[in-house]
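Peer 1: These are the structures, in C-alpha cells.
A short reminder: the numbers here are calculations on the coordinates, not readings from a lab. Please read these numbers as outputs of a predicted model, since none were measured by experiment.
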Structure I
C-alpha cells in the first residue's frame, strides 16, 4: 500500500508541475476571473514544493506548521474565485481575507484552535457551497462561455468527497497504518482528478 500511495503522490507532483508550466504559458490569454484559477493552483504548488524542499534541503522533517497557511490560503483564493464568478459584493473577498488572516494569527500566535482540522472542514464546506451555487447558475443559464466549467465541477466534487472522507477518517478510532494510507490515497486520487481537469482545460485554451 505504501508503494501505491507514493506512486499517486508523485503523479500529483508531476501533474502540478505540468499545470504550472502550461498555465504560465497560457496566462496572457486568461481573463481576470480565469487568472484566479492559476493563482489557486500556483499556491498549491508552492505549498507542495515547500513540503518537499524543507525536509531534503533544510533537514526540517516536521512541516506541520505549513498546515494553517495552506488552510488559510486555500480558503481565501478559492472562495475569492467563486465570489467573483457569482458577481457577489466586492467587499466579500476582503472579508474572506480578513478571516484567513485572523485564523493564521490565532493559530500561530495563540495556538487556537488546537485542532486546525475543524477550520479545514468549515473552509471546505464554504467552498462547496460557493462552487455548488456557481455550477447551478452555469447549468441554469446554459452558458457556453465558461471555459473552466469542467474545473468548477471537479472542484465541487473534490471538496465534497474530501469532507466526507475527512469526517469518516476522524470517526474511526485506532486506524492502522494501512487503513490510513488507503484514506490518504483515496484523497490523492481525488486530487489527481482535479489536477487532470486543470491540465485538460489549459491544453484546450485558445485565444
Structure II
C-alpha cells in the first residue's frame, strides 16, 4: 500500500510525549502495510532528562538504530535537543525544532547559560539542501488548551513531508488514543494546527 521509507528521530526531554509520538508513527506505518521498528533510548527519562526515540519505516526494516548522518527527519521537541542530536541528520534531511526552552538543572543552577539563537545557528551550519523548520509547538498546544499535545503538533508539521494522506494520520491518532477517547478531538486539532504551521 505505502512506499514510504523514512528514518525519524524524536528527541526531547522526559514528559514531552516522544514515546507516544513514536508509537503513533508505528501505528501509521502498520496502516500503510509497512514494516516498522521503534527503539527508545532513555537518558534520565524523568521530567527534564533527555529521551530519544528512533523510528524506521520501510518495506523491510532490520534494525531501529539510526547512525550518524542517516536520519531523514529529526523532531527536536526542545531547542537544545536539536543541537545534541544534529549529527544524526543526513545531508538534505529535515529538522523540525520546537522553539520551547526547557532549562536543564545546570542552567537552573546557573552553572551554564542556555544557548541563544539555536535554529539560526543550525541553519548556518547546515547544507543548502538541509531544511531547518522552527515551530512554536508549545504555543500552538497552549492555544488548544494543554501542553500535552506538543508531540502531536510536531507530528502535524512532519506530516507535510511524508506524503501520507491526512485521513490515515487521523485514523492513527484515533487508534493511538482509543483508550482515552475524550482526548481524540484535541489531538486531531493539534495535528491540523501543526500541519498548517509546518507547511
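Peer 1: Which one of I, II has relative contact order in percent (Cα under 8 Å, 6 or more apart), as calculated from the coordinates, equal to 32?
Peer 2: Values: I: 32; II: 20.
Derived from I, not from the others.
Peer 1: Here's something else I'd like to know. Hey, semi-axes √(5λ) of the Cα gyration tensor in Å derived from one of I, II reads 27, 21, 18; which structure? All intermediate terms of the calculation are to be shown ahead of the outcome.
Peer 2: Numbers: I: 27, 21, 18; II: 25, 20, 16.
Derived from the structure labelled I.
Peer 1: Quick one: helix-only ellipticity at 222 nm (-39500 (n - 2.57) for each DSSP H run of 4 or more, over all residues; to 500) came out at -12000 when computed from one of I, II, so which one is it? Mind dumping the intermediate values first?
Peer 2: Details: I: -28000; II: -12000.
It was calculated from structure II.
Peer 1: Of structures I, II, which gives 1.04 when Rg/Rh (Cα atoms, Kirkwood Rh), for residues 119-158 alone is computed from the coordinates?
Peer 2: Working: I: 1.04; II: 1.12.
It traces back to I.
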